1. So percent of Cα pairs over 15 Å apart, computed for just one structure, reads 53; which one of I, II is that?
2. For structures I, II, calculate relative contact order in percent (Cα under 8 Å, 6 or more apart) and state which one comes out highest.
3. Match the computed value 4.8 of distance in nm of label points 7 Å out along Cα→Cβ at positions 42 and 74 to one of the structures I, II, and report its label.
4. When helix-only ellipticity at 222 nm (-39500 (n - 2.57) for each DSSP H run of 4 or more, over all residues; to 500) is calculated, the result is -31000; to which of the structures I, II does this value belong?
Structure I
Amino acid sequence: MSASTLSNIDHVRKLLLYGGPLAQFQGELVKQPGQEISVAVLYQLALRYGVISPTAAREGLALLATAGTAGDTGRAILERVLTEGDFLAVRVMR
């Protein structure tokens, strides 16, 4: 998967992230200028894997490697998944 083949996110307003042993709310990623690439990558990972796992996080970090500061928010979320070894469920808000 490359950044040029990411799914369309026109319908996405924000992503809600859930994780931990009780699948508790962990935060949200709002689609706003400068964060579209992060939203697109996390959305694509959720579509492809069902959840954002450490394996998916590594793939996402590779995609965001060339995004510059536009990918900072997504990188922080994915790095946390790797550090904690946890999974994140993603809910799409339209």
Structure II
Amino acid sequence: MEALTKDAKRWDDTASMLQTAKGDCADMTLRAQDFSFMGGDVHKQYEQVRSFMEDYLRDGERETSGAADALRKVHNTYQGSDDDAKSRLKSAWEWQ
């Protein structure tokens, strides 16, 4: 059970790192004139790569956050099952 909690935190930390990287990537936009005389074509290629990376990081954040949520759900399911089993065993041994 503890391993599920630790793994969920690890995935949350990864999602947080990816969220920060995505924000940094979003801030890396440049104007065509920032590329000096090379201008338009290089700017278009740069923006395609930057946009791809931003989307990639966004997807990674979503997936790692989803992994953490899934691990917490498994933890809660097992915890509930354990509690139910304890209750059933306890009631089986109690005299009415």
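Every number here is computed from the coordinates shown, using simple stated rules; none is lab data. Since this is a predicted model, take the numbers as computed values, not measurements. Cβ atoms are built from the backbone, for glycine too; each structure is taken alone.
1. Working: I: 53; II: 71.
Considering all the candidates, the number was obtained from I.
2. On the way: I: 37; II: 43.
Max of relative contact order in percent (Cα under 8 Å, 6 or more apart): II.
3. Working: I: 1.1; II: 4.8.
This figure was derived from II.
4. Working: I: -12500; II: -31000.
Among I, II, the structure yielding -31000 for helix-only ellipticity at 222 nm (-39500 (n - 2.57) for each DSSP H run of 4 or more, over all residues; to 500) is II.
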